[in-house]
Structure I
C-alpha cells in the first residue's frame, strides 16, 4: 500500500520531481556510494544497493532499495506470477530496528512463451520505511530478489549503510527516495475506489465494481490472490448504475483453499492514474 501522505498518482503533477530525480540518478549511478548508501551488490543479472535518509523525530527512517537488472533481464513485483521471486527486505537477526513497509510502483505484465510474470524490465526503486534505525549506528538489511532472463537467479545480499552521526540528508539521495515514494500507487479516493466485489461462478471468476474518475480510460487490474497467484486478465463493462465492472477469470485456486476471512490485493490502473487497495472476503 502507499505511504499515507501520497493521495494522487498523476504523471503530470509529478513530472518535475521524477525528471529531476532521474537526472540525479544518472549522475549518482556513476559515483561511489554516498554517505547514507550501501555499496552496490552485483550478480550475473544486475545489481542493487540500499539508500537510507536520516531518522525522523518519531523514529521513522525512509529509504529505498535500488534494483538495476542488466539489459534483457527482469525483476519482480510483490506477487511475481508463475515462477518469479518476490522481493524481500529484512533486518539481520537481533536487530533493534524493523522494516515496516516496502512500496512497489506500477508493474508490467511480462509474457514469455506460456509463462506470465509481473514485474519490471527497467531499473526500479522500491521505497522502504524503517522504524528505530538510528543514524549513529550502521544499518544492515538483507535483500532477496529475483532476476530473470532465460533462467531465474535468486539474488541475495546483505546491504550495509555506515553510521551517519551528523544526520544530514544528502540532496541526491533524498530526491531518489522521494521520487520512489511518488511512484507508489495511492489508496482509494472518493472518485476512484472499489464499491464491492465477489467471487462467482464456483469461484472461477472475480467480479469487482468500481467507482472511476470522470472520463477515465478503461481500467486494467492486477489482483494478488493466494501466495503464488496473480490475476491480470480482466474484462471491463458498464454496470446498471453507471459504475465500471471488472471481471477476472480465476482458474484453479489451491486445493482446499477457503476464501472466508482471506484478503487479496488489487491494483487498478486507468490512464495516468492508479489505485491500490485490499479485497476482504467474508
Structure II
C-alpha cells in the first residue's frame, strides 16, 4: 500500500493506492479522526488482490489540505467538487466507488454532478437523506467531540454496535490524526455545516441516478438508521440492499468479511 499525493483542483490531496487491475475508489466517512487508512485498511487488503484500489482523504481530513475555514466553506457541494477534481486528476472515468457515511453522500454528489465519472456505486451507512430528521445521540458524540482520548472513545462507541470494543491503537490513531490546529478547525467547520443538513439531497435528484447501486447498512446503525437505507432503495432505480446484523455504522470494520463479500459479489455480478 503506497501513500501518494496529487493536486486536485488546487488542493494537495493524499491517497492510498494498492494493487493492479480495474480501479476501485474508496471514500471514507466524516467522523472525528476519519481518514482513508483508518477506515479502509481491511477493505484495501482484500480488494487489492484483484483490483487497483485508490482511497483518498477528503478535503479537511487525514493528510489532505485543510484550508482555513475563514476562507473556505466545508459543505457537501465543496466535497463533491473536490472528489470530482480528484477523479479527473487521476484520469478515472466510470469508476466503481464505495462511500461510507459522508463519503457516500460525496459519491452521490459526484454521480449527480458528473455521472460520467461513476460506474457502480456502494453506499454504506450513507448520508444523503434527512432520516432521522435530527442528529441522533450516536451522531452527537461526533458533533460534540471534545478532542480528548475519552471523547474519541465515545465517538467510536456512537459509530459502532453495542459490544464493539476498539483497540487502544484504533483510539489513539484517530485521536492523533485530528490533534492539530488545522485539523481541529476543519472538523469544527465540517460539523457546523453537517448540523445545517447540507449533506442531504432532494429525493427528485436521487431518482435521476441510473448507475447500479448497492446499499449496505448495519442493522444496529444509530447514525444512518435502517429507514434511510430502505428509502435509498426506494429512490434509486437500479439498487440492491445488504443489511448486516449485529453491526453499527462501520460495516467495513465491524464485519469486514461480510462487507467485503457483499461488495465483491455486487461488483462482479452481471447487471
Structure III
C-alpha cells in the first residue's frame, strides 16, 4: 500500500491490487495524492480529522502527506491512481479527504491505463488516456460518506468508543458521561469541534457502518437492528434520505457497475 515514486513516473500512475477481507494498513502517508477506487469490497479509512467508508464502486481521495489508516471490509480489488501535485490541481482535488461517485467512463479509463505497457512511457495513447482520466476525476460528484472526529481528547475518546460499536440507541447523555462532561458542556464542545449536532453525527456514523456491512452481504434487516434502528423501514427511510437511494438499489447499482 505504501508507494514510492521516481522522476520517470507519469503524472498519474494507476495500480491494481487485491486484498483479503480484514487486511489493515497501519497509519502511513504517501508523497503523492491517492485516489483509491474499490472495485469490489469496501474500505474504512481513518485520519486525525475524520473517518470514511467507501462502498464498492466508489472512491476516496487522500491528499499527499495526509496520515491515514485503511481497513478492508470484504475482499477488496483496489485500483489506486497516484496523482502528482499538478495533476491533482488540474482535477480540482483539494487538501481534504473526500469520497466520490465513480462514472462508467472513469472505470473504463482505469482499465485502459492498466493495459498500457510500461515501455509505452512516451506514447501518445498513454498521454491521451491519462489526460482524460485526470479530467474525468474532476467531474465526479462528491459523496456524504464521512464523519468528523473532534480533536478534544475527552470527546475523541468518547467518539472512538462509539465508533467501536455504533448504534442509534446511544444517547447524548451517555456520550456526555463517557466524556466526563455535563450534557450542556458536551453539547457545546461537540458542536464546536465537529460542526454537527451529536444526533446528526450519530446517524452519519451509523450510515457509514451500514454501507460497510451491506457491502459484505448482511441483510437490510440485520443491519437495521444491529445499528439500533427501530425497524428496517425506519433504516431504509434514513438511508434513502441521506444517500439518495434505498439500500437495495444502492447496492444493486454497485454490482451492476462492476467491470472487474
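Computing distance in nm of label points 7 Å out along Cα→Cβ at positions 85 and 213 across structures I, II, III gives 3.7 for structure I. Out of I, II, III, which one gives 3.7 for distance in nm of label points 7 Å out along Cα→Cβ at positions 37 and 237 as computed from the coordinates? So the calculation was done on III.
Each reported figure results from applying straightforward, stated rules to the coordinates on display, with no laboratory input. Quick caveat, the model's predicted, so the values are computed rather than measured. Cβ atoms are built from the backbone, for glycine too; each structure is taken alone.
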